[in-house]
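Each structure below is given as structure tokens.
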Structure P
Amino acid sequence: NTFEYSVAKEIIENIYNQLNIDLSCSEVYYITQCLLASKKLIDVSESTNKKHVKNLVNIILKEIHEKLSIDFTNDEYLIDGLTLHLNIALTRIQFQMNIRNELLETIKNDYPLAFQMGVIAGKIVEQYDNIKINENEIGYIALHFGAALSRNGIKENIQAKNIIIVCSSGLGISVLLKAKVEEYFHNRLNVIKVMPSYEINNQILDNVDYILSTVPLKNVKSDKIIKINRMLQKEDVENIENRIFHKTDTDLIEITTFFNKDNFYIDKDFETKEECINFLADEAIKKDLMDEMSKESIFEREEISSTSIGDLTAIPHPISTDTKKSFISILVLNKPIMWGDFLVQVVFLLNIEKSKASLWEPMFLKLYNYIKEKNGINSLLKNKSYDMFLKEFINFSQI
């Protein structure tokens, strides 16, 4: 009964006439599904579900505000983007048109807070539309939240800094460098202009917050000058984060209070991830660190998308941050078990209370980097020592 069906029939007839290939009838319906899904890209206003999806987005944003204490309810750009995306995605899911997300692991591991928001959104969609949403779709939804976090500077809670870029190379490199800075830092850095080194003087220096320079500046000396490479490499981004936004200044004293020797367990012989989660959650409940609802939330989160991250490690956590107290439990198994697609021998149960929700992502990333860059799991498995782990983790976090 749709216009798209007649178009699909015409496409198949044309294929037969021009290529002499007779496609089966089922292909007509598949092409119709594709046309119905993609049509919303062209004209969302025609969608009869638009009002429903807009309402769904509002519910999602209220839930994120409630669970993570981050308010997106006035971000029209995010609202429009999510509405457009869900219009397409819901049709795709209803037709069981599977989609692969090549960025999924990167999103899960590099943007854990945005992915957590995607998980919350997925639960809302399942609850209101009675459809199962997989982690590939959640990953794409998470991209909208990741962009919103960067765009609004919510994660850093800072105002944009005015900067000048000094570049000795040609115009093309200068323009690319400016674009890369804006891409990485969005509205957190306001690039006033790109200038050659010989034009920089103390008066210009006084009128900006920082200068990013690809060359040594002989005329002026100041802590405001940050040396960078011409192509803005990973170490430059990290250096800018540390110098301008003090990214490494997450309160280490507070972070160390998340760990406690009483929550460090070794030499266990569990055989499934369910046994691991049950053990860690039940121990936390006994110590009045969390409740049964939070335990259920850990299993819900795990069902949506596996929390194993490779390197013999999993970092399970609840969907929401309703736990009574921030803590991280550590479980070291005697032998690895299958956890999703990876073998796991060390489990970090991560719980951060709502009042400290801003520490959720920095804490996850510190753990992730300790595991991946420091190769800390080898030390944990070899030494099985709480004191050595804490010392290594703190030292690594201060780098």
Structure Q
Amino acid sequence: VLKGSFGMSPKGRKLRTALIGFQFVVSLGLIVAAMFMQLQNSYMRGMDTGMNRDQIAIVHLSSELAEPERQKTLVNRLKESAAVEDVAFASARVGCQDGYMRWGRNLADGRNINFTCVPVSWNFLRVMGLPVVEGRDFEEDDELRAGTFIFNQTAMRECNLTLDNRVFGHQSDLVPIAGVVRDFNFASLRDAIGPMCFYQFGTDPWHNLGIAYIKIKGDPFAGAAHIKRTMAELDPLYPVDIEFYDTVFNALYQKELKVTALITVFSLLAVVLSLMGVFGLVVFETQYRRKEIGVRKVLGATVAEILAMFNRSFVRLVLICFVVAAPLAWYGVREWLGTFAYRTPIYWWVFAVSLLIVLVITLATVTIQSWRAATANPVEAFKTE
């Protein structure tokens, strides 16, 4: 229809321009979205969460190896190699998941508090590089007590706690707060840091700590090989799956990475569709204005001036589309970033880069396609007369 008589009419040209304008708006918006998604992903993966992610191997233990006595044997065997510096245990993959065990506990003064709780071995904070900013760290002697709490700074502040408070543990015993760990992102950066604690079971562990955190020094491949070999010897029937902490941490944001990849693909597709539209419109314009171009050249117009004539209208179109697309893209990006507690700023230069990308590609397409018409012999335009 657009190539027929309707396409040659003023209404047909307006419809062509409107369709291409819509494609430009979509292209600009998707490019902005893809760039901000990539920035947010890079921001999350590169942000210091407060935990040591280097040279830490995470291994899920079998039910047998998770038993306290077997854990001691595992630690001793692992430490036989100089590649293993230390081994700690926890009930969850701290910093690599969103959901944790929640506890509601009463204080000695009758108040009730709610918080995330992660039972750990006594040396967990040292292995993971989590500093205690008040009070003390766990000690090996805590295994001989009824239990020990270490809360984070947010819990101490929001629950109005002090080191003098006593909290009922998993039994009816009142358990002391030994110290305060510095705030760190124990869940993904989608959520703000909430009140949480590390808990040392003491004399009555009510479930085993099934995840080992192995701090490796030197060659990580040699360390991983030693871990596999040792665990296979201790429990031959259980498959050993070693994950390095930084890899597991990045996997926490697989959803965002997949969405970013999809948006990037759609952006490329939208740009290609826009260029196809521009290509078609340039071909149409060059045929529609053949005689005008011939007249201009006879009157002394240069090739550069002819090319500028074609490019000018497309530059104007892209700029108008950018004025429409920019606020829509800004609103969409702001709403998406609002789902994260920690997010990258909305940089103005991202919008400028998206405009530059579309402009450069469009101008290149227009110039290449209109070059033939601009350099043609003007006599050819009047041969049909």
Structure R
Amino acid sequence: MLGAITRDVGEVVARVPEDAQLACEFKYDGQRAQVHCGADGSVSLFSRHLENMTDKYPDVVALVPRFRGTASSFVLDGELVAIDRATGAARSFQALAGRGRKDVDAGSVSVSVCLYAFDLMYLDGVALLDRPLRERRELLRGTFVELPLEFAPVRSIDAAAADTDAVAAFFRDAVAARCEGLMVKLLDHVDDGRRRPLLASYEPDRRLESWLKVKKDYDSGADSLDLVPVGGWHGQGRKAKWWSPILLAVRDPDSGMLHAVCKCMSGFTDAFYQEITDKYAEDSINVTTACPLDLDTPIAPELYWVPQEVWEVRFADITLSPVYTAAAGLAHPDQGLSIRFPRFVRRRDDKSVDDASTPEFLADLYRRQETRGPDAPEDPEEAPLPLLDI
């Protein structure tokens, strides 16, 4: 099941009746995992796209007999999150990506994970999909055994839809804990007679209003960068007639160099796609086949764009990058920085290329990101620069 996207906490609560009861859950920055356990003890793990990833997580397979409690067979939904066993702190998705993908030996696992369970779809021969979340959650909590830093229910609170202050405060807690944001779910079926009934059942492969997600990169208060579009590739499928994705860069004011930082293909309307495709047409003066001397990019787009505008872009996280060289040496001696899940917000007509975000600003955002969390120093300026262990 998938969550419908919302822009902020206000929009979340506006989509459901005021008297609806909600479960607000941390949206962890990990890998979605569905655990299937048979009555014979067999265990399989599947990704959100139904990829069999059992061989990738032998440590989780070995964990199932310890947390299964009274269950003989079940299908459980959760999130696998990289965890620091010494401190109990969640690590970044980038750390999780450092694990091997296939035929991983349990003895060689260097990145520990915790499975945070948030739903139960099948238990001891009984399908639970049509039952409300409140009932599924009670079975989940009452059946399985919590193992600190290995297996636990997702961190959550219950709140009425009208209690926006409680939901907003919990959203801030989630961001401080280095989560992506919140999942807000109906606990019970809702039929107020004024709208189509909202069901709290589990609907596989569907994106419904009963599950709403608000991510820190969608929130209007989230950090953003002002980036320069410097190249593009022709899209695939429906986007084949447009430029998508588009290469974006920060600008060093001292050298005048543009440093590529990411490719972006999210947040654009069809009308905007058409507008930039017309502006940067292959036969126009706004494109070139040769890389400009003032552009530093590790990847070559199909055509380079003459730098002339600035776009505001939001994102999920800033990550160390072995590919991109933006801010190289400012956050890590050997690696640059890139951004995950970039999303176009708007064209900054009030800014010129000279006003684009700088590598130092990008590095500063990274440093602030890495010092967030319950154990972060009071003053980020006093915090040592942490480096991801990949």
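A few comments on the model shown:
- Looking across P, Q, R, the calculation of Kirkwood radius over Cα pairs in Å that yields 24.2 traces back to P.
- Comparing mean count of other Cβ atoms within 10 Å over residues 109-116 across structures P, Q, R, the highest value is found for P.
- When relative contact order in percent (Cα under 8 Å, 6 or more apart) is calculated for each of P, Q, R, the greatest value falls to Q.
- Structure (P, Q, R) behind the derived value -0.54, -0.88, -0.98 of log10 I(q)/I(0) by the Debye sum over Cα atoms at q = 0.12, 0.18, 0.20 Å⁻¹, for residues 93-188 alone: P
Every number here is computed from the coordinates shown, using simple stated rules; none is lab data. Since the structure is predicted, the reported quantities are computational estimates derived from the model, not experimental observations. Cβ atoms are built from the backbone, for glycine too; each structure is taken alone.
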